[in-house]
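Okay, got some structures for you below.
Read-outs throughout are calculated quantities, based only on the coordinates presented, and are distinct from any laboratory measurement. These numbers come from a predicted model, not from an experiment. Cβ atoms are built from the backbone, for glycine too; each structure is taken alone.
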Structure 1
Amino acid sequence: MSTPRAPNPAKLVIGVITGDMALFDPISLELAGNYGLVDIISGWMPFDYTDYYESEMGSNLHRRMMTFKQLIHQEELKAIKLATNRIEQAYIDNGRRRVNIDPGYLLHERFVLASGKNFSHRIYIGDGIYADLTLIYQRGGFVALPWTYPDYADKPMLELLTRIRNKYHIDLKTS
């Protein structure tokens, strides 16, 4: 018989995709107001792996990732996704979304994203939100899974997530 115990806290990781890079500053300030001090912000990465968002958000999209010093309880992911959905709604212009905000969390062994869309590998966590096991950490690096989005399987993202994982290791020691 296993004995239930509390899981480790997680590193909150949020990706912001937009064609209007000027939106990042007010959005990041709002996210910091909700989740605390930002400790890592990536550079802009072209989001050209799919045209999924193009009809709604236009072309020439870019993503920027950010993390927060304060670790979260893993069960907070649902509430965070619902909150980021509300922020996205606030930036709708003429019925078109101008920003996509993807929250997730990182642990030593995995990277999980929140989604409002069901799929075979996603686990329902309540209120219309699913947890998507996006990457696992094995043999010294993150490993993509058959369903991992191509942008999360790309080398620059994997390198960034490894850097975030290293920071998470330090955060766990000091929390």
Structure 2
Amino acid sequence: MQSDPPVTVDVMQSVRPGKEREFEFLLEQIIGTASTFEGYLGSSVFRPSQQNPSEYRVIFKFDHLDHLKQWENSTARQNYLAQAKELTLNKGTFSIITGLETWFTLPSKPGLKPPARYKMVIVTGAVIFVINRMLSLLPAAWLGLFPPLVQLLILIFITVTLMTYMVMPRLTKLLAWWLYPNQ
């Protein structure tokens, strides 16, 4: 559904010195509650590093923007945000990423903007070409059981699944030097 795509929310938050333990406990509650909302796909927490000793990065994934909005507008989330104000240095930054940008995320590098669109097009196009060429080499007798339109649909789902779960996470790390040259 084009108007209701999958989304990734990237939250950067600086925690007050000495409040890390309380923040961690609150974060567990937030994630636990978010996981009960429809469309929740998971979250990742990246704890402070030596470069940013107070900064947490939290990533939430939802299957649709509409489901994310339900979580964002919930009373539970509003209560958690009110509690977080006492534990954090500022409001933090929130970014919502949809579309191809979700294939080009490097969790180990907080706050990176997506690569230039032309780079995403080149990498995505090349990978789709290679995957489709490889799929065309496989014996496809089983596909012959379906009408051509269904065959195409099956191949598209196989391609998107491979792109999302196997190829793009690895390729983004491998090509980070080109995709993110100034990082």
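With mean count of other Cβ atoms within 10 Å over residues 9-16 derived from the coordinates and found to be 18.0, which of 1, 2 does the value describe? Derived from 2, not from the others. When percent of Cα pairs over 24 Å apart is computed for each of 1, 2, the one that comes out at 49 is 2. Given that relative contact order in percent (Cα under 8 Å, 6 or more apart), derived from a single structure, equals 26, which label among 1, 2 identifies that structure? The structure behind it is 2. Of structures 1, 2, the largest value of FRET efficiency 1/(1 + (r/R0)^6) of positions 33 and 145 (r between Cβ atoms, R0 = 41 Å, to 0.05) belongs to 1. Out of 1, 2, which one gives -9500 for helix-only ellipticity at 222 nm (-39500 (n - 2.57) for each DSSP H run of 4 or more, over all residues; to 500) as computed from the coordinates? Going label by label, the one that fits is 1.
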